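The next part holds the structures, each set out as structure tokens.
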Structure 1
Amino acid sequence: MHRRDAVRILAGGTASLLVGPTLLLSRKSRAAEAAEGAVPDLVAVRNGEPEVMLDKALEALGGIGRFVAKGATVLVKPNIGWAREAETGANTHPGLVKRLVELCLNAGAKKVYVFDHTVSAGAECYGKSGIKAAAESAGAVVAPGDNASHYQQVDIPQGARLKSAQVHELLLSTDVLINVPVLKHHSGSRATIAMKNLMGVVWDRQAYHKLGLHQCIADFCLYRKPQLNLVDAYRVTTANGPQRARPEDIETMKVLLASTDIVAVDTAAARLLKATPQEVEHIALAAGAKVGRMDIDALDIRRIVL
């Protein structure tokens with residue numbers, strides 16, 4: 001870490017700068033942050049553009065090479081669910097996706113794929129969101145997510161309710177899964193973050209609603225967890241999401257959260273929406289199933305203010 005960045009981290013001081021007044025560093029995490037070379041459990045970056053915040057977050061986590069080996073195939077899974085422009089905050093920021101693809105290829109990835117099983121028409125979502133153009137310009141292969149023939153049945157024996165699912169073939173064939181959700185309020189699940197974003201690799205999402213939305217979201221994480229989760233909280237839908245958000249419901253927070261722990265990163269992101277893990281029920285369910293940790297006050301959190 002550069003000395004200038006370290007000074008800014010220390011100057012950031014209070015937890016309210018990043019994720020609310022209740023997310024305070026414990027003595028343990030302060031000591032860990034002070035230890036040279038320590039890799040934190042979670043990184044929170046604020047007040048930069050998505051590309052710059054991504055660079056800083058990955059630097060703090062040990063670099064993209066920690067996740068992407070030379071010759072690896074990588075699946076980048078953003079939220080491209082809606083046929084809306086980047087300014088609306090409905091989808092993952094295209095600049096973040098582009099920079100991530102660049103970094104993966106620079107690390108020696110053999111191929112980087114990007115896709116989502118969209119809610120609205122796939123081609124329109126890919127185009128209006130700006131993600132298809134951004135990802136392809138960086139060298140990614142943007143794959144369709146709206147064809148049932150690309151999905152295969154898998155078993156989830158540990159799932160409490162979701163015992164099987166049809167998942168996209170890229171989830172089965174790639175070495176690395178990087179989950180890149182956008183943070184949004186959601187009328188049905190209280191929040192859309194990293195765990196819920198994985199619904200976009202599943203064909204029959206109606207099954208989740210029939211069996212129990214929150215439990216199924218948690219159950220799927222028992223099948224496969226991403227190697228890295230990057231939560232885009234640059235523009236955040238704070239109310240009336242995902243379909244009825246008004247301009248006044250969109251807040252420019254300029255935050256990026258990064259962690260290998262999908263439960264921890266969702267817990268931290270939920271606090272940006274002033275929500276607890278109990279209110280975003282699948283967070284608590286996943287923590288109970290030992291998918292990850294929601295006691296984030298006990299974790300080593302690196303805060304970077306740009």
Structure 2
Amino acid sequence: MAATSAAATDNELVITRVFDAPCGVVFEAWTDPKHLVNWWGPFGFTTTVKEIDVRPGGVWRLVMHGPDGRDYHNRIIFLEIIRPSLLVFKHEPEPGAEPSTHETTVRFEPEGPRTRLTMRMRFDSAAERERIVKTYKADTGAEQTLQRLADHLSTNVKKTVTVTRVFNAPRELVWKVWTNPKHVANWWGPHRFTNPVCEWDPQVNGKIYIEMQGPDGSTHPMNGTFVEAVPPERISFIASVPGPDGNVKFQVQNTATFVERPDGKTLLTVEAKVISTTDEGLVNLAGMEMGWTESLERVETEVKTLWK
């Protein structure tokens with residue numbers, strides 16, 4: 001969705017855009033220098049991040065390199081941070097830089113699996129706002145910057161993982177392995193993980209609770225709710241993983257489709273779509289594709305025990 005701009009007051013510039021990524025992912029792109037250098041600034045600009053300390057009172061120093069070879073030095077002070085929903089910071093010019101000071105508030109609001117971002121830039125006066133817009137085309141530059149962010153997110157941040165596998169068994173049997181909790185307990189999770197607790201009620205609004213145990217003895221609980229169940233064709237559920245504080249670390253909607261092939265084999269496709277995530281959850285989600293790949297390998301082992 002394209003960015004839209006409007007002046008809420010005479011001394012403000014407001015830009016909004018909806019990104020096809022959850023709030024935690026978009027917030028991370030705003031605060032991690034490995035992401036920032038790939039999208040910050042209008043078309044044709046590159047950016048060097050000198051330092052960034054993402055906390056109230058922390059300093060963010062960067063240099064924007066224009067396509068004409070000119071460098072634009074920026075010094076920013078963080079005023080307020082609420083992860084992953086709010087950033088407030090103030091531009092304070094470096095010595096010799098453009099003598100313009102303004103405060104920026106960036107809000108990240110969830111819209112399902114997407115994020116509505118609102119960036120509000122407040123200048124000292126209406127005249128200063130008009131000068132910056134006229135001299136530096138700040139409105140166009142902000143819109144182009146958010147377009148670059150959208151492009152970066154779409155090409156560099158995985159929000160959906162799709163894994164497929166063919167099983168040498170009829171669809172009804174593969175469906176059974178997916179819907180009977182005794183079988184699910186044998187294959188859920190990566191290799192070497194076990195599931196001492198596996199509550200799995202595969203019907204619409206049916207509940208899921210799994211305690212997955214790692215090879216080191218650590219426990220990884222997961223809650224979930226089934227949102228679709230069409231035997232033996234498709235099943236979908238939302239999985240929620242809590243963090244140490246009990247709050248949800250991330251949510252993923254997993255949809256499995258079962259297609260019976262003419263040769264009697266079954267094609268299984270699993271689509272895992274991130275709904276929401278925290279910064280901590282991003283670390284776990286980096287292994288989502290590998291986790292599902294290994295789970296389906298374990299599904300195959302379970303299927304072979306039943307289909308001989």
Structure 3
Amino acid sequence: MRFISRVWQRIPIIVRVILTGLFILILGALGWSALTFGSLQLVRSVPWAGGPLALLAGGCFLWGYWRYLGGAWLPQSTAELRARRLRAHRLPGRAWSWALITGVLAIVSFVCIVNVWARFVRLPPWSASSITRYSFLTAICILIGAAAEAGIVEEAAFRGYVQESLEEQFKPGFAVVVAAVLFGLAHIANGRQEIAWLLPYTMFGAILGILAYTTNSIVPGILLHSGVDAVRFWLVWRTRSAAPHVLIWQSGPNASFWQNLAVGAVFGVAAIIAQRRLAAVCDISQPT
């Protein structure tokens with residue numbers, strides 16, 4: 001063990017942080033998937049019970065996962081470090097209000113910018129075909145669980161363990177960028193089609209990263225992340241895939257393009273103003 005520890009300490013800090021974050025991500029994603037979809041197989045003869053059981057099993061795993069990363073249980077020697085890395089601090093009411101206002105404004109701007117980006121790069125549509133074989137109740141339970149898993153696991157891994165660790169060694173802006181880029185790259189594991197989404201994912205990660213740094217907590221980011229994914233999963237599942245956007249050099253910019261650009265800019269400026277107010281409430285300096 002000492003030899004392994006010495007070898008680990010010789011690895012550059014940024015590599016160690018990235019490997020730790022990816023391990024936490026994979027552990028959470030695989031653990032939740034195994035319990036959620038494994039429980040569905042246990043009650044195949046009772047279809048109505050599958051969804052609630054899967055939601056309960058996945059929820060229990062996420063509870064234990066969250067508790068352990070936050071410092072619970074053995075080994076006690078790492079409890080304080082784990083709690084600091086997770087950064088699941090509670091916020092006072094005013095900070096919560098401004099965090100949610102900032103996050104919602106930034107997400108609206110983000111959605112508009114993605115619509116603009118889709119005119120330059122053909123974005124492959126998302127698919128929820130894997131759950132269409134389940135009943136409505138089971139599918140709803142899976143989607144709720146998946147949204148919660150994405151918010152908890154990805155925020156714990158990237159905005160918690162990765163970004164918080166890097167903030168101790170580097171400037172906050174660098175930590176936010178590295179965690180956001182890693183967040184974007186991690187989605188490529190879902191398939192090559194995700195490469196076109198790399199920039200939007202990175203932008204979304206940066207929004208959540210700035211929010212985590214400003215509030216010194218990943219809790220608002222978890223709520224926003226899970227909310228965005230819940231809406232996205234529902235729309236993908238219940239609506240047919242929209243026709244792909246016509247690229248701008250094929251038709252030129254139309255009214256929708258300029259509208260998205262304008263709304264994205266207005267809400268982006270509003271988000272920056274709200275973020276500065278949030279920083280004042282939280283009494284910290286801006287990331288650089």
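Worth pointing out:
- Once distance in nm of label points 7 Å out along Cα→Cβ at positions 129 and 265 is computed for every structure in 1, 2, 3, the highest value turns out to be that of 2.
- Origin of the value 35, 24, 15, where Cα extents along the principal axes in Å, for residues 49-120 alone was derived from one of 1, 2, 3: 1
- For 1.10 (Rg/Rh (Cα atoms, Kirkwood Rh), calculated) the corresponding structure among 1, 2, 3: 2
- Answer label among 1, 2, 3 for the case where distance in nm of label points 7 Å out along Cα→Cβ at positions 41 and 217, calculated from the coordinates, equals 4.0: 3
Rule-based calculations on the coordinates, nothing more; no lab input. Model, not experiment: these values are computed from the prediction. Cβ atoms are built from the backbone, for glycine too; each structure is taken alone.
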